[in-house]
Structure 1
């Protein structure tokens, strides 16, 4: 990010719970609708998790925490909530926890360039989806918090 400074605060426990609800609402939409965008959504979800893991590996501090949730995610057909509908809540919770941990590592790394890609994947998985209309304000608030203020 060059000379740009970024201020991002870690997610609170409440924000992580809200984030899990946002993911679960998105998952419900794709479970109950035959959307042609499901594959794109799943790829963005996996990209989000992968970029978070990259930050965790580079930082090293929260690896054991992230790994536990990543193992859950991988065991569920790499987050494929459509094939593992009975475990969609586990996938949503694991995803939210991984995002919370990744943000801490991104901050420790001073927000490397791939943080922008992480934020873009987050945007496509929670903010851009019309199926979360009931949670739109929460999605935008969390997204804007993680996007940060550049100064």
Structure 2
């Protein structure tokens, strides 16, 4: 769920989570093969936990909760950025997110989250006052709340 709390997902956490789920699946299959554990009620817990995690991740709840917790800090950080076209590359902790690049240009603040989105689909937060979406040139724009949007550039 931590991997899904980053815009576009955190690729390294996703790889670790998939590996952990595969090990859990193998353990579950081994327990089912054992006659002693086959009829135990707790054997059904792993599939139920897996279904719950995949449903939450698929609905986007982890990202929305992490953003809701961090929104005041992100708004304050976006307002503090100087107006310039070039990106600023320095890592800072803002709310629960690690911002590794930021810029504010023509009143629109864009904040890149470290490790999010992967190589072929970098994602970032955008604070767009007044809903001027035509000024954002990204392949994917998703409204989060108020003036905040999630933007992704799809290179594949």
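General observations
- Among 1, 2, which structure scores highest (criterion: relative contact order in percent (Cα under 8 Å, 6 or more apart)): 1
- Ranking 1, 2 by distance in nm of label points 7 Å out along Cα→Cβ at positions 56 and 88, the structure that comes out highest: 2
- A value of 67, 27, 27 for Cα extents along the principal axes in Å, calculated from one of 1, 2, originates in structure 2.
- Test item: helix-only ellipticity at 222 nm (-39500 (n - 2.57) for each DSSP H run of 4 or more, over all residues; to 500) calculated as -12500, pick one of 1, 2: 2
- Of the structures 1, 2, the one that 12.5 was derived from, the read-out being mean count of other Cβ atoms within 10 Å over residues 24-31: 2
- Source structure (of 1, 2) for mean count of other Cβ atoms within 10 Å over residues 80-87, computed value 15.5: 1
- Here the criterion is FRET efficiency 1/(1 + (r/R0)^6) of positions 48 and 104 (r between Cβ atoms, R0 = 25 Å, to 0.05), and among 1, 2 the highest value is seen for 1.
Since every read-out is calculated from the coordinates, none of them should be taken as a lab result. Keep in mind that what you see is a predicted model, and the values were worked out from it rather than measured. Cβ atoms are built from the backbone, for glycine too; each structure is taken alone.
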